[in-house]
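Student: Some structures are shown below for you to check.
Taken together, the values in this text are just the output of simple stated rules run on the coordinates, not laboratory data. Since this is a predicted model, take the numbers as computed values, not measurements. Cβ atoms are built from the backbone, for glycine too; each structure is taken alone.
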Structure P
Amino acid sequence: MTDWPYNPDADPYRDGLARGVILMQTCGACGRVQFPPRVRCLRCGAAEVEWSEVDGAGIVYAKTVNRRPAEEAFAALVPYAVALVDLDVGVRVMARAGVAADQVQTGGRVVVYPDPEPPVLPGLLFRPVAG
């Protein structure tokens, strides 16, 4: 168990990951997808934000290779890559590579998906898209 702060606004997101889907908030007024979750739309201020499933397709914006575990739970994964991924739906997320660190390329197309066996908290993995 971790001592990270609990954010109840993210419950739908975590519940989605546990079910194997990525849920993000979508504004009912302007259609913007936003992450992390907020009470109101960041673009137009509307309170009509709803949770919807999004596709995990995107591009690696930046990456780093961890050669020391962030927490003891990650020790068996070292070295592992973590990246900021710009999803095609318009949000940036952080995800851990589900492949060897040397297979991750900045600017490469990837698919992000829920980690089926997260070492600590529910999170995201990604893998390069072939071709």
Structure Q
Amino acid sequence: MTVADEAVRVPIEEDQDVVSARQQARALGEELGFGSTDLTLLATAISEVARNITAYAERGEIVLRVVHRAGRDGIEVVAHDEGPGITDVELALQDGYTTGNGLGLGLPGARRLVDEFDIRTAPDAGTTVTLVKWSR
């Protein structure tokens, strides 16, 4: 069995878990033949959404899985938490907006680094961010 045969779940509670999620995604991407640039973009996007989990929700999970569509292989990343949610998604997706101490580049930056981006959230109901990076 290879890493690509099933979903990889990485609990996110601390910074080391963010590193683990990045490493797991890189291993999966290497198996699929992703180039080094795409591996870096994917790992950076994962860092952004995983750090949001540790900063705002304290704990959550990253689920990585291989997806196939129209003859292409990709990696889907689902970052889920049961934290406070985002009250204004449009505002949160603007560069420079932050409710914490960061630069406000996390979500909009992650969106720019991947091929597909979706966010589902509601106040007091958690957040799920789904990213897809396709191999070239």
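Student: When helix-only ellipticity at 222 nm (-39500 (n - 2.57) for each DSSP H run of 4 or more, over all residues; to 500) is calculated, the result is -2000; to which of the structures P, Q does this value belong?
Tutor: P
Student: P(r) over Cα pairs in 5 Å bins from 0, in percent was computed and gave 2, 11, 22, 24, 20, 12, 7, 2, 0; which structure, P, Q, did it come from?
Tutor: Q
Student: Now a separate question. Using distance in nm of label points 7 Å out along Cα→Cβ at positions 21 and 117 as the calculated read-out, with 2.5 as its value, let me know the right label among P, Q.
Tutor: The read-out comes from structure P.
Student: Next up: In terms of relative contact order in percent (Cα under 8 Å, 6 or more apart), which of structures P, Q is highest?
Tutor: Greatest value across P, Q: structure Q.
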